[in-house]
Structure P
């Protein structure tokens, strides 16, 4: 559970909450679940995500 303590400036607390949600992946998940996704589109998205992760990992390994 994500919590943000508000001590005065509500705008600052909202910014902190948004950043925590983004780092947690919750914001992306909510956006993805907003509409129905066909199984074929889901497969395409998953393969694209895995390719992106693999490319990122390979890039990191090359740099080291």
Structure Q
């Protein structure tokens, strides 16, 4: 399922994520960022399905 290399980023509401980042969530397990939504939301694909979650505010130019 992982799309990028390296250790997964632990999910917190304050973490800034980028497309294809690998994420470790306490409830949903390991997934990857499949879509960036607004400046403070991401869709993450987990084994149980895709979830839209809040995240840290991204700088968008």
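Every read-out reported here was derived from the displayed coordinates using simple, explicitly stated rules and does not represent laboratory data. Remember, it's a predicted structure, so these values are computed and weren't measured experimentally. Cβ atoms are built from the backbone, for glycine too; each structure is taken alone.
Comparing P, Q, where is mean count of other Cβ atoms within 10 Å over residues 34-41 highest?
Once mean count of other Cβ atoms within 10 Å over residues 34-41 is tallied for P, Q, the winner is Q.
Here distance in nm of label points 7 Å out along Cα→Cβ at positions 10 and 42 was derived from just one of the structures P, Q, and that gives 1.6; the source is Q.
helix-only ellipticity at 222 nm (-39500 (n - 2.57) for each DSSP H run of 4 or more, over all residues; to 500) was computed and gave -24000; which structure, P, Q, did it come from? Label of the source structure: P.
Once Kirkwood radius over Cα pairs in Å is computed for every structure in P, Q, the highest value turns out to be that of P.
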